[in-house]
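See the structures that follow.
FYI, it's all coordinate maths here, none of it is from the lab. Remember, predicted model here, so these are calculated numbers, not experimental data. Cβ atoms are built from the backbone, for glycine too; each structure is taken alone.
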Structure P
Amino acid sequence: MSATADPTGAGVVPEKTEVSSRLLSLDALRGFDMFWIVGAEEVVHALSKVSETGFAGFLSHQLSHKPWTGVVFYDLIFPLFVFIVGVSLVFSLTRSLEKHGRWATCLKIVRRAVLLYVIGLIYYGGIGGGWDKIRWLGVLQRIALCYLGAGLMFVFLGRRGLVTGCVALLLGYWALMTWMPVPGVGAGNFEEGKNLANYVDRVMLPGFKWDGDHDPEGLLSTLPAIGTCLLGVFAGLLLKRQDCPEQKKVWFLLGAGVLGVVAGFAWGLQFPVIKKIWTSSFVLVAGGYSCIFLAVFYQVIEIWGYRSWAMPFVWIGVNPITIYLAHNLVDLNKLANRLVGGPIKAGLGQYGELLVATVVLALSLLLTRFLYRRRIFLRL
């Protein structure tokens with residue numbers, strides 16, 4: 001690993017001029033996505049405990065995953081990041097193909113995917129608890145596999161091939177989940193523990209699984225997750241076009257977003273919208289919302305030029321892996337408790353919880369601002 005790199009984790013940034021030519025809106029959107037993971041979520045939950053307004057409770061609900069069927073804002077965080085990976089790889093891999101050719105680019109894709117996958121294994125404890133406790137598939141591992149699959153498809157397939165591949169992944173997954181029977185259950189059951197994706201994890205996925213005998217980042221559901229990354233690739237191809245006016249790109253993104261959300265919920269009448277098994281309907285819903293988020297950030301930052309408000313998000317967005325790992329390696333809650341003082345926090349009651357959560361978020365922002373100002377970016 002190196003200290004200077006493309007903050008997307010998808011391509012090298014050897015010169016300062018390349019950093020400045022990047023889409024600030026994409027970095028800001030990535031940072032906005034990570035913002036909730038690195039502390040804002042806990043601030044909202046703590047605020048809902050001390051606030052008498054219904055709005056705080058509504059926000060807290062939106063930042064708690066749906067148990068199974070349905071979707072709230074927090075269910076969109078992970079697919080939005082995978083979507084952004086797809087957008088970013090269009091720019092980074094196009095540069096690599098132009099400079100180094102197809103096979104060198106493929107080697108870079110594989111290398112980065114393997115490194116990210118290994119970091120994911122380490123993030124969840126590695127082999128410290130024994131081979132049977134290794135979490136072979138988790139958040140970082142899924143990002144690695146999505147980047148690998150979408151990246152190689154981008155290198156070898158044209159636009160029609162990419163569209164065909166994405167449709168095949170979503171329809172193929174739907175067909176398997178709908179028509180392939182689960183022993184003792186039958187076909188077409190989408191309940192937790194009774195569906196095909198959970199069954200495949202139970203019989204084929206070794207090691208530790210997040211939900212007992214199955215995992216929300218499991219084997220079979222990785223296929224539609226690659227589809228989520230490909231939706232990002234399509235958005236990236238649109239943004240990269242030189243023959244399309246900037247404002248028109250926003251309208252295309254908004255239109256595609258609304259269409260994706262509507263189509264996804266309509267499909268969900270038969271194939272329910274479920275994040276934990278990444279159903280094809282969930283891919284369309286999450287991809288639709290991701291397009292809408294990207295359109296809004298692109299409009300405000302790139303077209304209207306309002307940028308200063310987004311800089312805290314940019315600090316996070318150019319170092320997403322760094323801050324994600326920092327929260328695993330450093331107990332920021334313990335550090336925040338020390339900074340505010342145990343007795344002081346205890347005397348504040350529920351406000352003490354809010355104070356600690358706010359300090360944790362502030363520490364995250366200070367760390368990413370420090371790295372950004374010194375141009376230190378974690379590279380895979």
Structure Q
Amino acid sequence: MSLTLADARIVTPAGVHEGWLTIEDGRITHVGHGSAPGPGLSLGGRYVVPGFVDIHNHGGAGGSFPTGDLDKARDAVALHRRHGTTTTVASLVTDPVGSLSRAASALAELCDEGLLAGIHFEGPYIAKARCGAHDPTLLREPSPRELAELLKAGRGHVRMVTIAAELPGALDTIRMAVAEGVIAAIGHSDADYEQTIAGIEAGASVATHLYNAMPPLGHRAPGPVAALLDDERVTVELINDGVHVHPAMLRLAYEVAGPGRTVLITDAMSATGLGDGDYLLGSMRVRVDDGVARLVEGGSIAGSTLTMDVAFRRSVREVGMSLPDAVQVASLTPARVLGLADRIGSIAVGKAADLVVLSGALEADGVMKDGVWITEP
């Protein structure tokens with residue numbers, strides 16, 4: 001089957017052009033300028049962007065990836081796909097090691113199916129002082145041997161682990177993760193500048209939700225934020241929901257790291273798509289009020305109810321990104337982080353037809369995964 005999308009404004013990291021593209025067998029086979037050479041589905045001048053890639057997502061639609069409930073996980077993936085996220089990494093939160101192993105083993109089935117792009121352990125190797133919505137009683141010192149068991153449970157699908165660089169055993173665990181082909185991220189950390197640099201030197205290459213759950217930027221004690229932003233080897237995650245980070249700080253990170261080292265994430269939890277009420281994130285009770293998720297006890301922010309289409313739109317309107325740069329931070333750069341940029345992340349011949357049709361107001365009008373419409377424009 002062949003499908004041509006015509007009368008479109010196609011957004012790539014190189015720019016925006018009026019044109020068309022053709023899809024065959026789930027792949028993009030032609031990308032052209034101007035009028036399509038034959039009949040096609042007219043998009044009436046709407047934008048076409050690559051499907052969004054979310055490397056940090058805890059769930060949605062009532063489903064929470066940390067539970068390992070596959071039916072609920074499918075619901076969460078479906079919800080985020082309707083909002084343009086065609087590639088999702090399932091993030092777990094701090095739990096007993098046995099629970100983490102069971103959840104990773106279950107979610108590996110969805111990775112085998114291609115429904116998920118991998119698994120992320122956000123904990124238990126994080127700092128008590130910066131644990132946020134993680135249960136402080138379940139935190140552990142990083143251990144290469146223990147992490148090896150968790151990776152085994154994930155059957156090759158664990159893509160990332162977040163580690164506080166200052167903890168005993170952290171540097172050896174970072175080195176072990178990287179040697180096993182797993183991305184080591186620094187986050188939920190009370191590290192100073194020098195300790196963060198040591199983590200980067202050990203192989204850490206991602207900042208887990210920059211600014212959040214780490215010491216703030218200081219002019220005498222620059223802390224982890226300066227170390228992570230300044231190092232060309234590090235890609236920084238940003239939650240652009242209007243709650244986690246002020247737009248001025250988002251602009252600062254984007255201007256320093258650039259679109260090649262910045263990724264938008266949702267950090268979404270189970271309440272995403274459902275509305276206000278009481279929920280769980282791992283073992284922690286969460287209350288969502290006016291779309292903001294906070295722990296019932298203590299009031300810490302507990303993930304988000306964000307979807308990637310909203311993060312994309314806010315990045316253009318609130319941060320001032322160009323459309324090509326917004327495409328890069330929402331799609332291509334996270335695809336590169338995952339090692340998938342040869343298959344997804346941009347509109348190019350040979351890549352998967354993972355696409356989002358956006359209105360002039362940058363709202364998701366249609367979503368396609370592997371050449372099949374999830375929601376039709």
Structure R
Amino acid sequence: MRKPLEGIVVLEFCQFLAGPSAGLKLADLGARVIKIERPGKGDACRQLAIKNLFIEEDSLLFHTINRNKESYAADLKNPEDLKLIQQLIAKADIMTHNFRPGVMEKIGLDYPAVQTLNPKIIYATVTGYGNEGPWVNKPGQDLLIQSVSGMSYLTGSKEDGPVPFGLSVTDIMCGNHLTQGIIAALIKRAKTNKSVLVEVSLLESALDVQFEVLTTYLNDGGQLPERSAVKGSAHAYLSAPYSTYETSEGYIALAMGDLKTIAELIGCDISPAYTNPADSFENRDELLLLLGQKFRENTSQHWLGLLESKDIWCAPVLDYKAATDLDVFKNMEIRQQLDLGNGSSLYTTRIPMQIDGQKLFARKAAPKIGADNDRINLEFELK
């Protein structure tokens with residue numbers, strides 16, 4: 001199958017997570033993504049590890065985000081290397097970078113300068129807080145962005161302090177937004193035959209992913225989200241029964257549903273806290289406690305069987321081992337194997353979409369620093 005972005009050449013001047021995760025999406029969709037890296041050290045993410053896991057000299061995290069790419073080593077402060085990069089830019093379709101504002105201007109690879117090299121380039125940038133303003137030079141890092149965007153006060157219970165997400169949610173969402181912007185720019189360029197500038201920031205992405213709750217805050221008299229005092233509540237703004245509940249040997253999750261019907265089905269007396277639908281909001285915590293006491297009386301399997309038989313939206317709460325053992329996980333073929341080229345391999349996830357009914361897999365592992373210099377020099381006639 002011919003992938004949608006085959007024939008598109010992307011130059012990735014990005015490090016860490018947000019920009020490279022966009023490059024990963026583009027590569028999985030068929031684009032040729034060439035990482036431009038510093039000789040010797042390369043992308044700083046090569047040494048940024050999760051759980052201190054490394055494959056040879058590069059972190060497992062780097063392999064996760066930079067598979068299916070090529071690497072071209074160049075010192076952008078070296079005039080000879082910069083000349084080669086300028087020649088490569090002239091033949092590329094897309095260029096991405098996440099340098100702080102002002103860095104590319106000093107190097108001579110800012111958008112106006114690049115337009116003179118390639119008047120049809122799509123120039124896409126990631127910043128922490130935009131290209132201007134009082135925070136322009138602050139470090140754009142996921143935990144910091146979660147903290148200043150209000151996001152860390154959505155998770156946890158009322159008595160908890162701020163609870164950040166246990167994953168780099170703003171980085172990944174920003175990478176998704178960058179991908180969307182680039183694909184939109186490809187469509188615009190096809191119509192105009194001119195260059196397009198795409199700009200995203202981590203803070204804007206963090207705010208956008210909260211659009212439901214921020215819209216509520218902005219139209220609710222400035223009332224802050226009120227996390228439940230009950231452990232396991234999953235949403236600061238939603239009513240009972242929306243939550244996770246401990247059972248006699250595990251946990252289950254209940255989504256939206258008719259509270260009265262659910263209570264009758266499981267044999268829970270909620271009359272002390274519920275007389276009309278508005279009580280599901282007003283008396284949320286009391287209702288969650290009543291339901292929680294009842295659910296602890298039996299097993300997850302018992303409650304799920306009872307609830308699912310009446311089409312109540314519910315699910316078990318699973319850890320990674322249980323989740324990846326599910327038949328639905330295996331049937332989706334979300335896991336793919338990468339060939340490390342030395343007789344070993346590693347497993348990761350594939351891009352979560354299908355094109356023309358086919359899943360998109362890619363066996364190519366992340367490249368070594370500068371692994372593709374000679375071939376790229378020859379192919380693109382760089383000299």
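Quick notes
- Of the structures P, Q, R, the one that 4.5 was derived from, the read-out being distance in nm of label points 7 Å out along Cα→Cβ at positions 219 and 243: P
- Ranking P, Q, R by FRET efficiency 1/(1 + (r/R0)^6) of positions 91 and 331 (r between Cβ atoms, R0 = 35 Å, to 0.05), the structure that comes out highest: Q
- Label whose coordinates, when log10 I(q)/I(0) by the Debye sum over Cα atoms at q = 0.06, 0.15 Å⁻¹ is calculated, return -0.31, -1.32 (choices P, Q, R): R
- If relative contact order in percent (Cα under 8 Å, 6 or more apart) is computed and equals 20, the structure in P, Q, R: Q
- Value 14.5, calculated as mean count of other Cβ atoms within 10 Å over residues 27-34, assigned to which of P, Q, R: Q
- Structure responsible for -7500, with helix-only ellipticity at 222 nm (-39500 (n - 2.57) for each DSSP H run of 4 or more, over all residues; to 500) calculated and labels P, Q, R on offer: Q
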